[in-house]
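Asks: Several structures are given next for inspection.
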Structure 1
Amino acid sequence: MQTPPLIAIAGPTASGKTAAALALAQRWPVEIISVDSALVYRGMDIGTAKPSAQERAVAAHHLIDLCDPLEPYSAAQFRRDALRLIDDIRARGRHPLLVGGTMLYFKALIDGLDDMPPADAAVRELIARQAAEQGWPALHARLAEVDPVTAARLPPADSQRIARALEVWQVAGRPLSAFQQRAGQGLAIELFSLEPLDRAWLHARIAQRFEDMLADGLLKEVWTLMGRGDLHPDLPSMRCVGYRQSWQALQDAQTKKTAHTAQPDAPPPLSSAQLQALKASGIAATRQLAKRQLTWLRSMPARRSIACDAPDAQDQLLRQVAALWERA
């Protein structure tokens, strides 16, 4: 029998990817492979909108809770893990379903990706010290000398990616752009993209979801992470949307709290103005993330676009997937 095609559901944050995946899982024997760079971190549940225990009971989920927030996880690692899982799931007679919004991970699967060197803590610390002394624009200028292709696509303030590019250069002696060129055979994927016709619909969902995260205890979750003592806001995990803004808000509130308001196990209370500022910054950052995700998706002409704000969006997806899986 012909192997059923590999299906992926991509889309911006808050576009309904999880609900769409679970709708497929209720009809076919599906195991979900997360394509999300934030869901890999343990202890980061609320701010990443991690699938609940009830949702995970509908279908097995993979590549969730892999790493401590202190540990790096790269696109190359994702590709290796995803390829192994695809084979394992198919060997069990089930359908692997790729679901997420980290477009670099999709690119790593579809186009292939050369294996880059792993993170080097000593080199990262050296780069961080240099950035503290010289500033990120100076390090961006240095990157332009050794890897002009990567530097051209990064703004001078993108500290995380500038640091990684310089780290790769120093560890491997090759520019990051050389590793990111197509290397090896990519996967044939039927990519379904959930994209809103009305951007205001997505913005409303983003705002409501961030409100819900705060109500569900996002600040307490971030406060617990801060209390570990070994994390800092420049880590990739803590730069995730929602976490970076919450970390800054809690730091600001902590410096202003008085002794009688201090509670060791609870985050410092935010004033009304601080809470409103956090909501505004968190929602704005999430909207910017969604914009980048949509821009990336629209550069992928082979995708099958479905209007996620259409009332029959899930039915459209089910019909199109059925035409692919039931024909195989």
Structure 2
Amino acid sequence: MTTTTTTTTGTRRRGRRRAGGALAALAAGLLAGCGLYPATAYTPPVAPGTIDEIDGLPEDASITVTGKNFTEQLILGKIAVMAAQAAGFQVTDLTNVPGSVPVRELMLSGEADVTYEYTGTAWLTYLGQAEGIPDQQEQWQAVRDADLENGLTWLTPGPLNNTYAMAVRSEAVEELGGISTLSEIADLPVAERTICVEAEFNSRADGLGPMLDAYEIPRGTPEGVPNDNIMIFDTGAVYTATDRGTCNFGEVFTTDGRIDSLDLTVLEDDRGYFPAYNVAPVLSTETLEEYPELEEIYDLVTAELTDERLRELNLRVDEGGELPADVAFDFMVEMGFVTEP
């Protein structure tokens, strides 16, 4: 019975792969066009560690990993590739795909088996919901329940929550009364409520204005945050402007390595305004049914993915110039998940 079930599932998956072949070709063409394919195709060889080869795994067992083309996703993609290799799979590396939607299509078509995705992205972008769910567990459960109907299974999310936040330069924390939460901005003199943001966050429906309303310090009012207190910068320049004291508070992403390199302090979102964007492994349900051991493997790794850890790893790529694959390899070896062959 087991052999029959496995064969049937395998046949069904191969059929889905053929149907998605055009997507794979498109993704490969896009990667080559970006000029990044050779570098990101590289993955150091690994040997088993705490992730060991699956007992009885066929020698030709294969799996395809996909992911997006920004730093954090390149690192996570390589982590997913190495975990599968250590488990004994022949891995097709389809990471470095330019954009969220192509990655989603590769997963839905069955052309890819595994990716690391963010709960908020799935909920708002893929599933078309109007508002995110700030509670991290509730957001994950809602996405998991919805995507089961799409043939995708979300495994246990990691602590990593790559969402918006507001940060302050650490040396100014005491000057501002030991501030640690967003609510405490309302306790400051109006002149100290200076904020630097990117243009997108400035105008988003879930951006600066609604955030200030949620914390009862309304935008554009003398008693809240006057418009003259708000400065708009290009992407990334917010971090340096905040560090230099151009403004007291700046919009950041919670896993950006510049938070640490510039010694910024992230304020607690104590009213739970920002949606949850926890990372989790997403697997084709058919693949998981065929290889149920993958759940334990990826849950083991994902539990170690924290905001602090990814800030460190992202910084090594963005400012240190290291390859995402090498940074991912060091992480996997340090944690004991894999060993050097």
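Asks: To which of 1, 2 does the computed value -12000 (helix-only ellipticity at 222 nm (-39500 (n - 2.57) for each DSSP H run of 4 or more, over all residues; to 500)) belong? Show your work: numbers first, answer last.
Replies: Numbers: 1: -16500; 2: -12000.
Only one of 1, 2 returns -12000 for helix-only ellipticity at 222 nm (-39500 (n - 2.57) for each DSSP H run of 4 or more, over all residues; to 500), namely 2.
Asks: Figure out for me which of the structures 1, 2 the number 1.13 belongs to, where Rg/Rh (Cα atoms, Kirkwood Rh), for residues 222-317 alone was derived from the coordinates. Provide the component values of the computation, followed by the final result.
Replies: Numbers: 1: 1.16; 2: 1.13.
Label of the originating structure: 2.
Asks: Name the one structure among 1, 2 that distance in nm of label points 7 Å out along Cα→Cβ at positions 118 and 254 of 3.0 was derived from.
Replies: Numbers: 1: 3.0; 2: 1.1.
Label of the source structure: 1.
Bear in mind these aren't lab numbers, they're just calculated from the coordinates by the rules spelled out. These numbers come from a predicted model, not from an experiment. Cβ atoms are built from the backbone, for glycine too; each structure is taken alone.
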